[in-house]
Structure 1
Amino acid sequence: MSEKVDVLVIGAGPAGSVSASMLCQAGYSIRVVEKEKFPRFVIGESLLPRCMEVLEDAKFLDAIRVKNFQEKSGAKFMKGDKVSDFNFSDQFSDGWTWTWQVPRAEFDLTLITEVERMGVPVSFETTVTGIEFLEDETSLTTVQHKDGSTEKISARFIMDASGYGRVIPRLFNLDKPSSLDPRKAVFAHVHDIHRDNHDEPNRIIAVMYAPGVWTWIIPFSTGITSLGFVGSYDFFKTLPESQAEQFKTCINGNTYLKKRFGDVGWAFEPRKLEAWSATTDKFYGKGFVLTGNVTEFLDPIFSSGVMFATVSSHLASKLVIRKLKGEAIDWDRDYTNFIRHGVDTFRTFVMAWYDGTLEKIFFSKNPDPAIKRQICSVLAGYVWDTNNPYVRDHATSLRRLAKLIDVQEKLSTL
């Protein structure tokens, strides 16, 4: 006998938790299966304000608030003595003006614990080994538990929120290469004992380290800071072989980083993450939808990962609810095209970061306040506000602005 549920949610991260909460609130029977044991470490600790309305609708805000996570009010970009500071309270789009910086192990556990409190059964250390989609669009999923036993779960619909696990894309060969260049990150959590002498903790800091190489600095309320270096494989080949030595070398190679982190202890030894960018041929199919990083993960710059995870799962769950009620859903129009627009906007900004376009814009003299507010909204995650020219026509608008800055700088030298 197989268990029968309305919706099987694969993955207990933020995307899975949002999906399960929204479906549970609508009165449907849900089952969540998760390959890992929680709490578990995962990178991607800086949220965006666009997450907040989703977390509120999913009934998670009260549980998150009591954790006293570090509030985040903006983003700061540094290159030598140049600083470009964005405050989310001074943005173009209407919406939240702050969010949190969170140790993901605790944050993700907080969300899925709330889901369990809603009465949704969650099976940890449970791996999906096979999925059969039937003629009526229902599915039969085989899972294996930690003790080796197997179970079959019958569902009217599947929401794949498996993140890097990419369960359905891998089972059905839907993966395809990303258009972004492969990159690597070496990172650790450090005891940020000099934090008060260097910067306010209520924002993520991105330090431009070298061409195509940058550093993230994400302070937590605990006194721990997430510190990571991102660059090409060629860059890391110029460094010592061990990750610990690579980490030390990068810290000591920048004046600001050496002064702030040169003598601090590590909460854990440096780790690596590499070749993270991935996408898929389609975001949905008969009987399933993909959400979060399963659709596409771009790059850690701009901290878009959890934002896309929560927004996509929030939208997808609403569409699944309508489908279960018998409505015909245009998944291309109402889901794929919508999510892709946001992803494409951030992809433009990611590529502009690495090719030097955003460096020119961020560190230009006397930036236009109105334009800065529009760009700030993108950095806050409001990448579906088409009243914003840097969303509506993102690629052209960035190129045009960079050319204008070039002309202004040339004129200023005459």
Structure 2
Amino acid sequence: MLDIALLRKDLTGVIAQLERRQCPQPFLDVARFTALEAERKALQVATEEGQARRNALSKQIGQAKAKGEDAADLMAEVSQIATRQADGAQRLQAIQDELRGILMSLPNTPQADVPAGADETGNVEVRRWGTPPTFDVPPRDHVDVGAGLGLDFDTAAKLSGARFAFLRGPIARLHRALAQFMLDVHTGEHGYTECYTPYIVNPEVLEGTNQLPKFKDQMFWVTRGGDETAREQYLISTAEISLTNSVREQILAEADLPLRLTAHSPCFRSEAGSGGRDVRGLIRQHQFDKVEMVQITRPEDSDAALAQMVGHAEAILQRLELPYRVVMLCTGDMGFGAAKTYDLEVWLPAQGTYREISSCSNCEAFQARRMMARYKGGTGKTEFVHTLNGSGLAVGRTLVAVLENHQLPGGGIRVPAALRPYLGGVEILR
């Protein structure tokens, strides 16, 4: 959520920053916002003047009673002021609620060095690592490679419908090994604390990390069976939600920052409106696993933390011997809450292109303001923290990349050296 003080101080400047996102629709109804702000100011002035008048009248009433004089008229005026104050407070609360709703609908403003662009074609490549493998015959896609290793979409469809997968035998073990490998690197070498979090969260938690209200149609939500008083809850679409909200409504000590948190969790996404080439296979599923990285930092440290997180995700890809590239997302392709985002795109031989496998974002104070997550510095001043999140990595997409890049002509795959300790030393998975 943006700081409303910025809109009050420099509305034109904020609008100009939001317009860099190149959304076809205006982000802000300027006339409505201006009208609400004018009414809010008038009500607050009236409230202050009314309170001052009540205080003066109360003093006069006390003096009149002390002298034995009739104070009925003064008391009647006090009563009228109290009624106006109550009505004004009710209206002021309604205005504040509407202003908050406006703020909740506004995306974050991009950092100055984020390239301008309307969509993914405006993204800027930063660097590449590794050389895409060559094959004597056309490479098979992960669905065909995985079929002989236990990748089963038919059984999953019987159980849950489209966009689910059933893994058995070697590929289930490989999937688990990938997640364990990622966690071990992030906790053992990158300084993250491993967490296990709830997979079902309350609505305000999703508001904190900006999934609600904008992206409700992309979530799965649940209510407790037989409990008519139970409120709606949601399955997490990423562990970013629970990890980041672990500091909601807290004032952290500066000495405790940065916090580095990681978790392996399932992720649930309805993927409303998505389709095309990603319907086949594991690329776009309703349920998938991910190892998430989250950092909570001081504002002055967040840019360096973003670069660090990108490096942490790159380390996983490099050790798995997977060619990839890093791209900076343009203003029109960034997520709603991001001020800057780098995507890591892994090479997929069957598609002959790079596809996203990790997205690392600096949200600055956007989420912290929604969550009321703050820290107290050495001067005693309380400020909002900055929050960052990144995939370290998406386990299903990493599985896809391993299957396709390390496939063997006779079937099966070559296991990357970094994964072999997790598979009992196996070098070839058949």
Structure 3
Amino acid sequence: MSEKPLTERIESAGGLVTMDAYEGSGGYDVARRVVTSMSPEEVQSIVRDSNLRGRGGAGFPTGVKWGFVPMGDAAGDGHKYLVCNGDEMEPGAFKDRYLIEHDPHLLVEGMIIGAYAIQADRGYIFLRGEFHEGARQLSRAIADVQSKGYLGDNIFGSGVTLELAVHRSGGRYICGEETALLNALEGKRAQPRSKPPFPPASGAWGRPTIVNNVETLCNVPSIIANGAEWFHGLGLGEDAGTKLYGVSGRVNNPGLWELPMGTTIREIIEEHAGGMQEGYRLRGILPGGASTDFLVEEHLDLQMEYGTIEAAGSRMGTGTMIIMDDTICPVDMARNLQHFFAQESCGFCTPCRDGLPWLEQLLTDIEEGRGEDGDLELLDRNCELIGGVGKTFCLHAYGAIEPMASALKYFREDFETHIRDGRCPYNPRG
């Protein structure tokens, strides 16, 4: 049994896994067995027992989520949908793109199994529009699978129908919120919906819908093949399975690795990413992309798993770390992140629409030497007003505030120095 179920085929192929290579290593055997000899409830049970948690950032248990979908007569007449979120707009994240471009068949098989588990007859891969290579590889994979009779009517001769299509998104960060994604899929503005109803009851076009992340669905075939206990055994701590961890920044070997859930931050940075480049020192870590709180050197020995990172005051998010070294100005990094989040707001809520650009301007003033006494208190106050859960329609503002609030916590002296000296010490011309 593989200890790297997500990337073993990619490593073996040395790049793209073709249809022949995928089937030659047992690909689609699990989907065939599921559709022809298992009940949807059996599939849901195995995934629920495996404790597979969503790999898009929220970490919600996948099997539990599938269980919210009304089954049989309770679903009424009409389609049900499984939607894969492949938009991956989180700054610092590149794990889903890697899977899509190198092993598209793993995702397709995961979607076949997931769709059968919730009795969905329509599937969409919601793909970031700029992922041209990913779109090409997925479209080719779907065409190959259809030609084999594994998609369409009567898949695997079972009488089950599943249509699968790639939807290329116009691209907005807010599509990470699943109801905004569904609005975009329907051709509407990418704006979150009121909840309830939740998508498992009323999602795409008002029908029961599940939205899962790319990495999440890619785990499903191996879980069904090897069992829930096997999946638990891959993890090192409370969380099951493996995880695609990534590191970007001034390390010697930036990249992506499939490692056991619960691998420590130190091991990921020092062993797999090769440690900091000569002449640079680690100051801060965004552990799961741009919308997570900073961690610092004292957190290096923490396990990268959901509960542990949350207890430390941050979130594991995507598991793709952004490293801030000692040459980077924390004020300017916070400003840069606020610029991104201000641009990506859907504009529905006043705190997000107007508050984030205001915070960006205040940070710009501090960075460029125009900071004043009381500015940090203003930032603190607005972190509370804008970033609290329930203060806005969705969690976009909450995620936007996390890196800034934690920068104020861990690097406050840098902010104070900017205001006191009237300049940025990292950029004397600033």
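Every number here is computed from the coordinates shown, using simple stated rules; none is lab data. From a predicted model like this one, the values you see are computed outputs, not experimental measurements. Cβ atoms are built from the backbone, for glycine too; each structure is taken alone.
A few notes on this one:
- Structures 1, 2, 3, by mean count of other Cβ atoms within 10 Å over residues 90-97: label with the highest value: 3
- Top of 1, 2, 3 by distance in nm of label points 7 Å out along Cα→Cβ at positions 26 and 50, largest first: 2
- Among candidates 1, 2, 3, the computation of mean count of other Cβ atoms within 10 Å over residues 306-313 that gave 21.4 used structure 2.
- Of structures 1, 2, 3, the largest value of mean count of other Cβ atoms within 10 Å over residues 362-369 belongs to 2.
- With Cα extents along the principal axes in Å derived as 107, 52, 43, matching label from 1, 2, 3: 2
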